[in-house]
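Chemist: Following are the structures in question.
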Structure I
Amino acid sequence: MNELEILNYHQLAFVANAVYLLSFTGLIFITFRLVRFQREANSNTFGKVLVTIFGLCTAFYGYTIFSFTYNLQLGQAYRLSELKSKGTELSTVSDSFMEFIGYSASDGWPPSFSPEPAALIFVVTFAIMIIAGTWVNLSKD
């Protein structure tokens, strides 16, 4: 695989990831609407459980997408670094990408199911907001 093929492959994967992120954004909106609706309707325990399950599934979906994104970035840097280590001359764009990501072939194949720390904090915060919004009385009274 040459540099152009690697860059094209990952560009297509990033386009697919953008669609996943759009759907995640929609699911976040739906989840918060469900939390608000169940609070306004003072729903029973079964309704709260369903909203919690839906919210946690949305959080897991986000975790998966962020893991996929991070793996794509590390994988592209890994493949380009591997190509460079074989003596292939790379463009400055690829060199700067590898420098920015800070991952190389010597680090081994990237982990497949772990997002970057900021994304992990986002997903955990989202899950806490869903659970607290559903089960905890957050009013000032």
Structure II
Amino acid sequence: MDTEILTHSPEETIALGRTIGNQLQGGEVLAIVGPLGSGKTHLIKGIAVGAGAADREAVNSPTFVIVNQYAGRFDIYHIDAYRLDSVDEFEMLGFDDMCYPDSIVLIEWADRVEAVVGDASPIRFELRHQDAQSRSIQIHNQPEYLHVP
């Protein structure tokens, strides 16, 4: 099932993420793609908070450290693949070890590591600019238990 949602502000994108995060059951991989400034980090911030990350302010893009981990209802791994030079580098991060029933793996710039991520059957989020504030968010490979407004 595919869904398209339009958000009109960063706050709405975060709220959508929170709704998604509240429904995650563990073991999911979320592949998040879109151009710079399309709201990927805002969506991830909401998902992490919805999945129980205690400190919303601690959820930020791990552009330079590559992986952030947040404690919540699940072990939450936030990977930023933007600065990775190869799929091999991504695999060396221990992606397979992050995927287990009590974890959630959020991959920003997942299109850069599609060859590896695709094997995990991720829920895919494609974000696009509609205008200065609005974003189109398409959800692909959406599980039946995930209901979005």
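A short reminder: the numbers here are calculations on the coordinates, not readings from a lab. This one's a predicted model, so the numbers in the text were calculated from it and none came from an experiment. Cβ atoms are built from the backbone, for glycine too; each structure is taken alone.
Chemist: As an exercise: distance in nm of label points 7 Å out along Cα→Cβ at positions 78 and 110, calculated from one structure in I, II, equals 1.6. Which structure is it?
Modeler: Source structure for this number: II.
Chemist: Could you tell me which structure in I, II was used to calculate volume of the Cα convex hull per residue in Å³ as 117?
Modeler: Considering all the candidates, the number was obtained from I.
Chemist: Oh, and also: Looking at structures I, II, which one was helix-only ellipticity at 222 nm (-39500 (n - 2.57) for each DSSP H run of 4 or more, over all residues; to 500) calculated from, given that it came out as -27500?
Modeler: It was calculated from structure I.
Chemist: Where does the value 1.5 come from, among I, II, when distance in nm of label points 7 Å out along Cα→Cβ at positions 14 and 30 is the thing being computed?
Modeler: II
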